[in-house]
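Got some structures for you, see below.
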Structure P
Amino acid sequence: MPKFLSKRWYGLHLILAFAYGLVAAGLLAFYVHWSLGLLGLLVLIAAVFFTIRNYNATVREMESFIRTLTHRIKKASDEVVNEMPIGIVLLNEDKLIAWHNPYIQQITQNNELIGENLLDVFPPLSEAKEGDKKAEITYRSRVYSVLIRPEERLLYFTDITDYKELQMHYNEEKLVIGIVHMDNLDEVAQGMDEQTRSMLLTNVTGLITKWANKNEIYLKRFASDKFLAVFDQATLHQLEETRFAILDEVREMTGKNKVPLTLSIGVGAGKDLFTELGEMAQSSLDVALGRGGDQAAIKYKDKLTFYGGKSNAVEKRNRVRARVISHALSDLMLESDHILIVGHKMPDMDAIGAAIGVLKAVHANEKDGYILLDESNPSIERLMQEVEENELHDYFITSEQAMQMVTRRTLVIVVDTHRPSMVIEPRLLSATSKIVLIDHHRRSADEFIADPVLIYLEPYASSTSELVTELLQYQNDKLTMSTLEATSLLAGIVVDTKSFAFRTGSRTFEAASFLRRKGADPNLVQILLKEDLNQYVRRSEILQNTEIINHTAIAKGKEGETYGQLLIAQAADTLLTMSGIEASFVVCRRPDDMVSVSARSLGDFNVQVIMEQLGGGGHLNNAATQIKNTTVEQVVIQLKEALETCQGGKQK
């Protein structure tokens, strides 16, 4: 209520109170004397008169005030609806525009919108889902937040372009930390004279510095082979658009000089704390190195993205790491009550051979150890038949037996995989805090065993059997091995190298030579790897259904039939021997009802990147994946889509 009306209202109440007082006084006066009572009556009549007059004036002023206020409110409402910078659209039952305020005309630059279909006027609204109460659209280079009231058939349009631009600038200016690492520098520089080494470092450092200056990156060298890079997210987007071209530049420059020096880059972004960014950059670099180097790993919040990875991991000639790992492994074994050795599901010859080799190291340290194996499969059937006739059979146990045996002091050694979901018995990983990892696969982007006490992951190695063989050389000078033990390790190397044809380095032959001296029998290897005639025929049936696309072969098994993993892998290997084939993919359903894809290449085609898009992994020229709840034909379609977006590891 306005102040002038409040005062009048309070005055009216005072007059009424005074009148009531006069009535009481008048009654008292009549009781004393009639003249006093008459005087009081006259005063009372005057008070009533003035009260009525004041009341009528108050009512008239109140009515006038209400009329004025109503007019002002209506005028203000009309001005708000017509002039405020918020668009309002009222729809009829057919979703045609029944009314809109003038701001909608400014947005659309159209004065004749009544009767038009809403989606014809604002096509981006067609992307809004049924029942959405809010949408964000881009219309005529502006961004609008649309508040939808379906019950009233009303839409409110608010221009949020300036806010979005401010948000974009804020995000682009966020800090990003990267670590640039020169892979294998010490190995490469060995044997070089000082002048050649200095020239190499000068050329590589010059390229990196030029790249940093071009992209406005602050670069600081903090180790002989490492640089700290500080930049913002806008620069990170530019680097991603060029797919971190510095990787190719360094590889091409050093390749001309026959020097296998590459770069690995770890980047942390998307967090506010500098400490978190630094930790993310280091963990990204660890992942990049674990995948063989020559690539950039970008961790944005919790998502990892990779660029590069076009070359195979460079073999390390220095065996210092193998010796250190071997001695550390012995110490862990001696501190444990017993050791459990576990490989991946559907184990192959490399997994079983490596497990038998680790078991030999356990016995060399005079500890009790066991290998987990729930059931055999065609790829290891002949080896397990030999094991059945050997004392090694006593050291194979099932998963349930292992779970009854495991304690917090048990050492679990995982071989030939680093993905928890691939381990034969994943429960073992949480039943103990002492886990050792030995693997040769490139590190997966999304899965890795948590907190192992010892990691020996070397993507340059031909096989896990090769890594285990090197560890055995530092276990005991007087180490003796049975023919079956040595042959199992050799068979694992032979299978994964395709008889020393792929991923074979000097250390591979050295490992094979050590096993041969320890009694490995090449003839027994051939017996273990002999192929069944029926398997050969079934493999030929798979190869009949082969489609060739740009030197890439895709073969698929029949939907109603199941095929063993070994058969699928052999079919992929066979396709690769055909003329004009640079990469091969075989898609079949396995007996466990999963659809498996085996991928192979000659080296120029990165099949690992393709398989990672389908949830798998592996090496540049040897990878695989397994997919649940799908059909062979659906997986083939997914595979072709992955090849379209990532041809040969070069994403478009």
Structure Q
Amino acid sequence: MTDAPDPPGAGGTGDYYNTTFHFHGSEPPPDFMSARNTPPRQVADQQLSRLQQRFARPTGINDAYDTLERHNIVFLYGTPGNGRTTAARVLLRELPRGSGVYQELTPDADGQSPEPLTPELIGEGDRMLLDLSDAKEDVWTRCHDRFPGFHKVLLDKRSFLAVVLPHAHADGLSPDFAAYRKPVNRPDDLEVIARHLRLRGVDPGSLWHAPKELTDYLTEKPPMRELASTADIIVDACRTAKPEDSFADWCRQAIAAATIRAEEVNDFLPDLRAGSQRALLLSVAMLHGAPADLIHRAAAILRGSLRIAGDDRPLLEHESLTERLREVGASRNDEARVHFDKLRYDHAVRHFFWRNMPDLRRPLRDWVEQVLALPQFPEEGRKDVVVRLAELCALTEDADRLAEPARDWALRYGDPARLRAAADWLGWGVRHEDEPTSRHFRQAIYSWAIRPVEPDLRRVLTEVCVNVMASTHPEQAVVRLHHLARREPFDEGSAKNSARHVLLRLVEMDTRLRLHLLYRLAFMPRQRRPGRQRALDAWLFLGLLTMPSRPEHIFLQLSSTRLWLSMCWIDVLWGFSSRSWLPHVQRWMTTTDAADDPELVHLALDVLVDAAAENYPALRQIYLTARKSLSAEKTEWLLSRIEEAQRRRPPRRADPEKETRT
């Protein structure tokens, strides 16, 4: 990507907006952000590929595929927990892929954003998912009314849409689309588990002879999400099994781990009366798989924070760490990492303490904050601890408060380890497989982004938007990055990691995202935008114009998108001095002059004339620039358009001061 233009006013004055932008020369703070080398769309496609590999095809799914392929749209319904959304993703993945991209439309559009079913945002050959499984009646009605017009655009652009119907309104589909409504039946449970196991490198052998414990468990018809978790436990059982154990033994151990471990902890804990023993037990559970020295140090911190008396005997009379671990049912492996001897025992211990000792919850959260900052904590293990604590909080916290710990960490600490932990916490929530939980996290990030935030929190939110949310909800990532960019100082932080530069790098990868940002830049309510934010929006628009292949054909082909371009040019031409915008006008004209399509040339010049129609100084500068940049024929055509615009709407002169500066 060509570098974005310098911020308006950088290095001098001359902007009409009552603000001056500049960068300080101070060194940026330490960069905690992880660089993404893979575009978000490619990450999403890789995730779809893995999903397809472990997808067990239910009966009737081929009929749904045929409907989608022939008619470009399909509506899926079925019992919640049957994997309706997964089926929709796989169907879209299986379609022949051309120039289009896969994208998940969000029904609850936030901020000043276009509706999810906006025709201008459809690319040629796009494959789209609209998950309405949790949609409320007003959202369902709004989307339902747009299906007829949207379907026509799908056919014209050879694009595809799979809609997951809300269970409460699955029978309320218009008769016009009744033939495109297809069920998603429950797949074979054993096949679901087998596919998960094979993908993880475990050969299940013949599942026709699965142990009774597994078949009894499957008769309860657990949700597909729970089946995947059970398969993961079987994999863990395989890796810790004895050489003589069979697949049936692994299944029995996994079912036992999922059903009776809590009872074992309940029976075992009363025998551990000493606070030091329980502190070690909880430390092992929270840091399961961590180095022994780290667990020893973490247990000591937990004892201190809970005011548990230490061993006052001479050091050589203390019990060894191996002995103390054995007392709590744990041991060290050959790599000096600590594990419980029983499968999934760590999970049961964590849940026991959290549910049965409510007063311990806040101290435990504070303890995790301290442990994350320990220098001996391996980088690869930090995220596991953050996720374990987040999963515990999800058991008891209200969903709308679940994101608060990450905000607290980002505001209270400035060290990279805890900022990274805050990003991991929010990333866990955004990626959560439960859509309402993910939605709460995305809404929390939005509510923080629309207000001025501290630099550290802004960096965390920027990181989560570009490296997590952009893979699953890219349009929502654009919305949040836009709000962050409009409120960040120009003299703060590293330029490459500022929200404005991250935003431009993100939308560069995807034409749909560029259109999404262009819409926002054009239609953000002007009466509610301070001058500085309007200037930043105009600067972002100029950044869009620095991207390759300008002016974009797709931007110019539709009258609506040409209107968006003109509205953004109006802000630029009225807002900045000609010194700021003339190079961009010249680049626009140079690119236009190289186009072979006369219609495209006319449309591109129309955009500039429409934007400057009421700005006489800008019209004059545009014409003078055209004489230097365009052929005589095109310059003559531009002059005729300017004269036509003047006859239709006499230009309004800028005030004397502005005209002089221009």
Structure R
Amino acid sequence: MPRKEVPPMPPLDGSIQYLKGVGPSFAKKFEKLGITTVRDLLLHYPRRYIDYSQPYTVASAPYDVDCCVRATVLQKEPDRRIRGGRVLTRVLAADDSGTLNLSWFNASYAAQNLEIGETYYFEGRVGGTLTRREILHPLVRTQAQVSLSPLLPVYGATEGLPSGRISRCVEAALPAAADLPDPLPPELLTRYRMPPKSEAVRAIHAPHSTEEAAAARRRLIFEELYILQLGIFLLRSHGRRAAGAPMRPLDLEPFWRSLPYEPTGAQRRATQEITADLCRNTPMNRLLQGDVGSGKTLVAAAAIWYAAQNGWQSALLAPTEILARQHAATLADRLEPFGVNVTLLVGGMKAAERRVALAAIEDGRAGLVVGTHAVLTDKVVFKNLGLAIVDEQHRFGVRQRGVLVGKARSPHLLVMSATPIPRTLGLLLYGDLDISVLDELPPGRKPIKTWFITGRKRRDMYGYLDQQIEAGHQVYIVCPAIEENELDSGMKAVKQYYEDTACALLPHRRIGLLHGKLKPKEKDEIMQQFKEGKLDVLVSTTVIEVGVDVPNATVMVIENAERFGLSALHQLRGRVGRGAADSCCILISDNENDSVKERLHFLCHTSDGFAVARYDLEHRGPGDFFGEAQHGLPTLRVADLVQDTRTLKVAQQEAKELLTKDPNLALPEHRELSDEVERLFATAGAMN
């Protein structure tokens, strides 16, 4: 019988579909992880490893923790059918210190190859009692397997594509790692004693020791941060070379005198930094960062006024239609007395309104255009756009920012964010931008009282909410999920909570429901009803986090508060306290973990968003306020912007030195490096 031919290895940029063990069906599942080529798969690094080289004894295995236990099989029980039609398979194992129950549901095959009297390595979460431990659905490895590969990689997986399947596909692809070109200059590899790229990729997927895995990871982290920094510096230098919309110096006092209140020192300072940029011959690239309620919109208004007095149009891009309408109304009050025409452009406009707005933008009558993504469409043509402003920067990728800037010949750019980020990290995250910080709150803003309670006090709290509504105020209630999750029944699902809790405990009040699965128009309608006082209570997911101003809302209730990072909780808290009445935020959690309680108590005693951000960084890492999109920067595969700051500084310095010698990475020996920068930044559209 002829031997079955092994399919040839597809090239690095060839489809993963043709790799042994993948095929069309699994290729579609790999797409969900952003993996379409052999190269993508090789660069899908393990999240962690299961270390089989130092197993626990049965008695010493930590309770309720994933770990590896070495034990000998004593007995295999017959399969039995249990309630719900499931089949339970059980095996008894032991060592000198105790016995270990191993159980599988609907997976009788898992125990078929286990031999009585043989010793195996079992990995999983240990439960049971001190004298009789148990593991449900353990991973099993033999002594021979552990000797060959003591560290088992664990990969980020998706539905229908578990880590084990990914691991087998990576194993099939590993020979292609030898073809990976090395973007790092040879002198860097020598200076920092780093292995070549192909060797590092092989070692991170199939390390022979923890030391080898660590060395591979260090090299790949350095490479990623080095390429990130090169890309950021190139973006910055491209902006610096372009000719902007130069403006002449003006006295801002007429604008400040028109206000019904005195601006803060921070607002004046930030405006001064912005107007200095506007008067340069290169376009401004500046981030205006300020805590909730610090008055960023007023600074933006001053910049728009300055541009208008110089004869330039401005555009402000907001993430939602309701926020765009709010900005348009606020800015019209500030600017129209100076003859600056404010034009709104959103998706929900009627065709006739839209035609009028487009004509005003094109012939220059619109001094300021406020809108949503509608401003980015091809039909929008500016006469002389000089200043582009993006509100809530992390809601827009770098590509969208670039589309707005592309509406004119290198206009000045101001991006605004209410997400507090410690300055050192901000300089990296927004490395192509200068930074202005608003670190004062306007006078008259009352502090928001914050309380932490457990679910036992929920009914009493609803009595307090009823009193607040009776006094004419409104209430937000935020839940972290849309539908009840079977695996996590403690999580307050917003739909069920709305019906079973909010409507039941406040039967005579007007209650609205808002979540991310609603259509944008439906969301805006519900939010508008709440803003106009037609609803007493808004039960919502975190979609209310971004900037809608409802001065009459005085209470923010956050269920399952432990599910949110402190920075997210701080953002939500900032939705109240915008009027004259006293406001409060109530955090509800039944979580008994001491560190969770400590975090929530910390928030009760501080109102400083930058202190909150620092605490989040130190205790939970950057994910809480950067999110997966990392504010429009490329998605990093292996580096951590917080944990790897030391490597980052070195990479930053090396990137600067290289660009002094080759400012555009144009030399032939830097071709691969240039390609890697393009490839990394393609994930955010930043180099387009």
Query raised in the report: Which of the displayed structures (P, Q, R) returns the greatest value of relative contact order in percent (Cα under 8 Å, 6 or more apart) on calculation?
Result: Q
Report task. Using mean projected area of the Cα convex hull in nm², single out the structure from P, Q, R with the greatest value. Result -> P
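Here distance in nm of label points 7 Å out along Cα→Cβ at positions 93 and 181 was calculated and came to 6.9; which of the structures P, Q, R was it taken from?
P
Taking 2.9 as the value of distance in nm of label points 7 Å out along Cα→Cβ at positions 165 and 245 derived from one of the structures shown (P, Q, R), identify that structure. Walk me through the numbers on the way to the answer.
Numbers: P: 2.9; Q: 4.5; R: 5.2.
Clearly, the read-out refers to P.
For FRET efficiency 1/(1 + (r/R0)^6) of positions 445 and 509 (r between Cβ atoms, R0 = 30 Å, to 0.05), which structure out of P, Q, R has the highest calculated value? Each step should come with its number before you reach the end.
Numbers: P: 0.40; Q: 0.90; R: 0.60.
Once FRET efficiency 1/(1 + (r/R0)^6) of positions 445 and 509 (r between Cβ atoms, R0 = 30 Å, to 0.05) is tallied for P, Q, R, the winner is Q.
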Requested in this report: State the single structure among P, Q, R that was used to calculate distance in nm of label points 7 Å out along Cα→Cβ at positions 269 and 341, giving 4.4.
Outcome: P
Query - Among P, Q, R, structure where helix-only ellipticity at 222 nm (-39500 (n - 2.57) for each DSSP H run of 4 or more, over all residues; to 500) as derived comes to -18000 - result: Q
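Bear in mind these aren't lab numbers, they're just calculated from the coordinates by the rules spelled out. Note that the coordinates shown come from a computational prediction; the quantities given were computed from them, not determined experimentally. Cβ atoms are built from the backbone, for glycine too; each structure is taken alone.
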